[in-house]
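Presented below are the structures under discussion, each in the form of structure tokens.
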Structure P
Amino acid sequence: MRVDQLIPAFHRGDAIGDTALHMRNFLRSRGFTSDIYCLNRDKGLESESLLFDDFPEPDRTDVTILHFALISPLSQRFMQLQSRKAIIYHNVTPPGFFMGFHEEMARITRLSREELTALASHVELALADSEFNRLELVEAGFRNTRVFPLFIDFTRYERPHSRFLYDLFNDGRTNILFIGRIVPNKRIEDLIRVVFYFKKYISPLVRLIVVGKTSSLPVYYRSLIQMADEFYLKPEEICFTGHISDEEMYALYKVSDVFLSLSEHEGFGLPFIESLVFDLPIVAYDCTAVPFTLGRGGVRIKHKRVAYVAELVHRLSTDGRLKECILEGQRDRLREYKSCDLEKTLLESLDTIIR
């Protein structure tokens with residue numbers, strides 16, 4: 001019996017790609033024939049995947065799993081298959097966030113959400129990597145839905161961090177960290193406002209570090225640079241690192257005082273889990289998948305009043321007892337996440353359609 005996975009783009013170190021690879025290896029260990037088929041892949045992943053052009057026609061008793069995050073040619077072909085079908089939903093950002101910045105991306109995300117709804121009648125099992133995403137599947141018309149959290153290889157975080165970058169940023173400033181795509185739903189402009197208040201009313205020794213590709217949405221990125229300039233914030237106070245290596249990212253987690261997210265749309269939020277790993281206190285706007293990913297960990301805020309957020313960040317970075325209290329809750333949440341039996345969940349989920 002075959003259990004194959006379809007993934008539009010297969011990337012090394014990507015949360016979706018890592019989950020697909022872990023699933024394939026586990027399924028093979030349980031006696032299933034299992035492969036990953038993709039439209040494109042990173043160099044070096046040729047031995048771990050096959051191109052979709054080589055995807056064999058499955059039997060009616062086989063299972064085919066589609067990883068869905070954006071519209072792709074895979075979806076139409078997937079709906080036509082005779083096999084038992086399942087999807088793993090990784091969320092689609094609502095198109096409204098892109099209006100005024102990238103009309104084509106707004107169109108793509110709108111079509112992606114329409115395509116998700118179209119898939120509902122063709123799928124026997126719909127998995128989601130967060131409860132928030134599962135609820136979106138229910139709203140889209142899927143019936144058999146379950147939460148299947150992202151697989152995270154926690155051993156990767158044991159690698160050495162960049163001493164150079166750690167020493168460079170360990171200069172006495174309060175380091176506020178955010179990691180994620182530089183796109184409008186992340187509301188990085190709100191982070192800049194917090195830093196401006198912090199500098200003016202609390203301490204001039206502050207720095208916002210934003211890690212993520214600056215080429216994702218150039219118009220939005222340029223608007224952030226302009227905003228920082230209008231607030232008279234210097235490059236050493238607002239630092240966009242662009243894409244960096246894992247070793248450099250680990251150094252920034254270690255040297256930072258607070259992870260601050262004022263994002264208004266998260267499908268899961270891997271940097272939250274990584275902040276738990278590195279014992280970095282989290283302050284996050286309480287919306288979408290954030291309460292499901294953080295659980296009882298971190299500090300979730302219901303509003304984004306700039307003064308309140310800045311003072312909270314300052315308190316967490318200076319009050320050792322408060323910080324330790326928050327970190328205890330975060331450590332509990334990390335242990336809870338690590339205890340999830342993904343393999344058992346996968347087998348039980350597949351069993352609902354195999355039988």
Structure Q
Amino acid sequence: MNWEQNKFHKEFKLNGFSFSSVDEILAYTKDFSNEIYQFLKDWFSSEEFILVQTSGSTGIPKKIKLQKKQMINSAEATGSFFDIKEKTTALLCLSVNYIAGKMMLVRALTLGWHLDVVAATSFPLEETNKKYDFSAMVPLQLENSINHLYKVKKLIVGGGVVSALLRKKIQKSSCVIYATYGMTETITHIAIKQLNQITIYPNFYKVLQNVTIYKDVRNCLVIRAPKVSNEVVFTNDIVRLVSDTEFEWLGRFDNVINSGGIKLHPEKIEEKISRVIENRFFVIGVSDKKLGEKLILIVEGVHQSIDLKSAELSKFEVPKEIYFIDKFIETETKKIQRKKTLDLISIL
């Protein structure tokens with residue numbers, strides 16, 4: 001494959017500026033953002049791949065190689081799924097140090113979007129008075145943008161679970177919001193689930209074109225997506241296959257808690273608890289002499305009274321203990337680092 005290093009869509013704009021050459025783009029971004037400049041310098045180089053850092057939320061952060069052609073395939077698949085073409089106005093409010101932010105740039109360059117950039121803060125829509133056709137956020141940014149969602153027509157949310165309480169808050173929004181499923185290895189999302197303005201319920205993750213899914217012996221999702229990955233991707237995500245193209249995400253294999261012989265999925269328990277707790281929280285298993293592992297609940301913020309009765313938990317899903325901590329430990333992409341946060345609490 002010969003990498004077409006100087007190719008970008010003629011309609012591409014960045015912060016309202018048009019460009020006639022790669023040199024113009026690099027000169028502009030060098031003064032504007034070193035993160036963006038460094039990425040675009042690599043993007044327009046003769047190398048056929050990009051080195052990308054994983055977030056480190058479920059393991060040790062590492063750098064992996066992604067083929068530029070496959071990143072373009074991913075951008076085109078997103079454009080096709082959402083029917084967003086050239087001259088789409090889009091907002092980049094994610095860090096370009098990670099794949100989600102990089103891919104917003106690649107989509108803009110490939111599809112000819114008019115892309116504006118704001119700081120990757122927890123309150124991204126407060127930084128602009130303009131309205132956009134498309135944007136991407138993490139759940140914390142969505143939570144903090146409830147009153148500003150009228151500024152975006154279509155929004156994808158990734159990098160974490162959107163809680164039941166947050167889903168309830170966005171139901172009447174004019175912005176159509178989608179949860180994404182994917183990872184750095186699949187060049188962001190390979191499946192999409194609509195979160196609001198839904199006519200059919202329950203709804204599940206639906207895979208994009210040219211993606212095949214099945215389960216391994218652990219009931220974890222396996223992804224074959226030759227357009228974006230040369231390798232078959234074996235995930236640690238336990239799923240229920242609804243059809244050949246749809247699945248329900250149940251939780252992480254490495255998070256499963258074996259409590260007295262009962263296997264508990266923290267993410268499903270958290271979905272129920274999120275109906276009654278507004279603060280960030282998570283459940284996790286810790287060593288227990290009697291049960292092997294016991295389920296505990298850790299809540300971010302000051303100590304408060306919590307009534308879990310309306311969460312409709314089974315007797316096995318009720319946390320044995322509740323702990324409060326001022327601030328969770330996060331990755332740079334705002335994902336909670338559960339085990340590092342747990343280490344802050346003296347339990348045993």
Structure R
Amino acid sequence: MCTSHDVENNTDSPDPRAGYQRDADWPQYPPGMQFEMGSGVAVDAAGVIYLFTRDIEHWASHPLALKDKMGKSSISMFNRAGDYLGKWGPSDERGFALGGHTLYIERDGMFWITDRDGHVVKKYHPNGELLLTLGTFAAWGDDETHFNGPTAVAVQENGNIVVADGYWNSRLVWFTPKGEFIKSVGTWGRGPGEFNTPHALTIDSKGRILVADLCGGNFHDYMTVPGQILPHRSVVAPGCQHRIQRFSADGAYLDEWTHITPLSLASYNGQIYASDKMSNLAILDEDTGAVIKRVENIAIYIHQLAIDAHGDLYTASVYPEHAGELRGPKGPSHRRWTQSKLN
């Protein structure tokens with residue numbers, strides 16, 4: 001019989017995954033909680049863990065889905081012990097977001113979410129007050145006021161905002177702190193500074209922008225409408241491989257790393273945390289990309305990763321059925337890994 005906080009598969013010694021152990025009892029979902037999958041995760045300064053879940057699966061870009069208000073996402077709060085602390089943020093009949101993609105808490109404590117299927121990026125005060133919306137809700141495009149499946153967002157030292165407009169566009173977009181358009185960088189391709197699918201981004205301690213650029217090919221075309229995905233995006237270039245591209249703070253291409261197959265990225269304490277081959281974690285030197293440590297097989301797809309003040313890893317995973325696992329509370333949508341002793 002498992003006791004509280006047993007180590008997965010081994011209750012007598014640490015898991016061999018680079019010293020990390022999984023807390024098999026984290027999180028403790030409240031009775032009746034329902035959702036499809038985890039999509040985003042973030043930790044605030046007080047150590048509260050926020051889980052961005054897709055509660056009703058989407059097809060949200062389809063007009064009928066919008067009409068029927070399908071595609072709902074919400075944010076739930078938990079502590080390090082796994083206790084449920086309630087829901088966070090605004091809620092209405094449509095739901096928090098049509099297709100929650102990623103969640104961030106910046107250094108100033110402000111919350112940012114990307115709504116891939118709603119085509120918007122939103123900034124919130126910690127109290128849930130909406131402060132800024134980038135993009136046009138439920139309207140896709142490729143210009144100064146429209147996204148086509150935004151995937152990630154980061155705030156630079158000077159307050160400028162960088163959005164990865166990445167599912168059905170292939171660019172990074174800069175805005176002022178007030179949300180005024182500055183510029184767009186990138187287009188479809190595999191050359192330096194070109195993208196197929198910029199799925200995740202992070203800013204390292206020296207201000208460089210790192211982008212997880214995936215090989216495209218009609219990502220989730222089942223939830224789009226005719227014309228939304230341009231024909232050239234349905235063909236994967238021969239020999240294409242996922243990569244991490246690096247840019248200066250103003251968007252100038254620097255170099256790329258191809259020894260990692262990234263889905264998600266995060267920057268902590270001068271190191272880059274990158275998913276590798278979807279289910280593994282590689283901790284990289286931020287200057288050279290050299291692998292400092294690997295943690296194998298910690299999630300189905302590491303769609304987003306966050307770290308708390310104790311160094312614990314928290315993951316959000318999408319589409320667990322691809323590995324024969326269940327969606328929802330009975331599946332591996334959210335996990336906590338720690339190097340601390342579990343009681």
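No value in this document is a laboratory result; all are computed from the given coordinates. On a predicted model such as this, the values are computed, not experimentally measured, just so you know. Cβ atoms are built from the backbone, for glycine too; each structure is taken alone.
When you work out distance in nm of label points 7 Å out along Cα→Cβ at positions 54 and 270 for each of the structures P, Q, R, which one comes out largest?
R
Can you spot which of P, Q, R the value -6000 was calculated from, given it is helix-only ellipticity at 222 nm (-39500 (n - 2.57) for each DSSP H run of 4 or more, over all residues; to 500)?
Answer for the origin of the read-out: Q.
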